[in-house]
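For reference, the structures are reproduced in the following blocks.
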Structure P
Amino acid sequence: MKAPEPVQRLKHRRDSALSTLVGAVPYAGFLGIQFERHGDELTAILPYSEMLIGNPILPALHGGVIASFLEVTAIIELSWAMLWDELESGRLTPEAMADNLPRLPKTIDFTVDYLRTGLPRDAYARARVNRSGRRYASVHVEAWQDNRARLFAQATGHFLMPQRKDD
């Protein structure tokens, strides 16, 4: 029987893979979007910055920034879910990912509901994959700031899944 992988090595492999995946979306870096991982659950974080303000009189986060934050969260969650089994089995390593980045899902449509003003502070989001098949996926995203129960935006997106090498 093979000994289990040391926890620190497993954690490092997961974190490195997530970092590589997020790095594949340059706009996420431009906005400063970060991801925290707890097991297979991801939370996206949009740290507050003056450049994110759309209306300085209110002030309020720009609607396009909010939509982008939600869409990036959905794409990363969908890609993470797609890679999870390969990553956990050891068939996919962060090094192999860095050399040959997996193709990301393509947005078919993305609908955002702006529920209240995005205040000038950090924002958080989580995505839930409703359906993921070989060609199509549906994802729901919720965003909040100070209170998880008081969403300021939510979105639903449909994505074209990239063709897998084994297809």
Structure Q
Amino acid sequence: MVRENEIREKEVAVAPPQATDAGLVFIGTIRTPWTSRLVCPRQGRADGPICRIELFPPWDEALEGIDRFERLEVLYWLHQSRRDLVRQSPANNGEVHGTFALRTPVRPNPIGTSIATLVERKGRVLLVRGLDCLDETPLLDIKPDRTLFTPIAPPQPGDFETG
């Protein structure tokens, strides 16, 4: 069940270390119909509502050629997420899991990703389906879906060793 900021039984919160600047720059904003985590979908859906990705100048020039791709990987900053839970019970059923074993928005660095379907480009605005974030979510990056590419380099010794 979705929640705001409560800590459930058996969950563990920690005092996070002081932040250091990673040099991240928000390159735009995402417009969606959801204003609360309580109504936002847990995963984006290919048949979900059309959402807007609005790039800030001067990043709009970086969209050149984006129209060639049907699917985009969208990375965003989950700005309303708490950052202190290391063990969580997302189903509120008493089972707990480590944060890194979950796709929860509650993470030390709350970076969200979605594979979105590009519907249309209108200048510096992309209309997409498949997002699962709140309205006015800060945009970190956009990339063509990596599954559309084949590796460039030939296999190297040790590539497939699990050691």
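We did not get these values from a lab; they are worked out from the coordinates using the rules stated. Remember, predicted model here, so these are calculated numbers, not experimental data. Cβ atoms are built from the backbone, for glycine too; each structure is taken alone.
Name the one structure among P, Q that Cα extents along the principal axes in Å, for residues 36-91 alone of 51, 17, 13 was derived from. Computed on structure P. Using mean projected area of the Cα convex hull in nm² as the calculated read-out, with 10.9 as its value, let me know the right label among P, Q. Corresponding structure: P.
Comparing mean count of other Cβ atoms within 10 Å over residues 20-27 across structures P, Q, the highest value is found for P. Among candidates P, Q, the computation of helix-only ellipticity at 222 nm (-39500 (n - 2.57) for each DSSP H run of 4 or more, over all residues; to 500) that gave -11000 used structure P.
Looking just at mean count of other Cβ atoms within 10 Å over residues 60-67, which of the labels P, Q belongs to the structure with the highest value? The structure with the largest value is P.
From P, Q, which structure was relative contact order in percent (Cα under 8 Å, 6 or more apart) = 23 calculated on? Answer by label: P.
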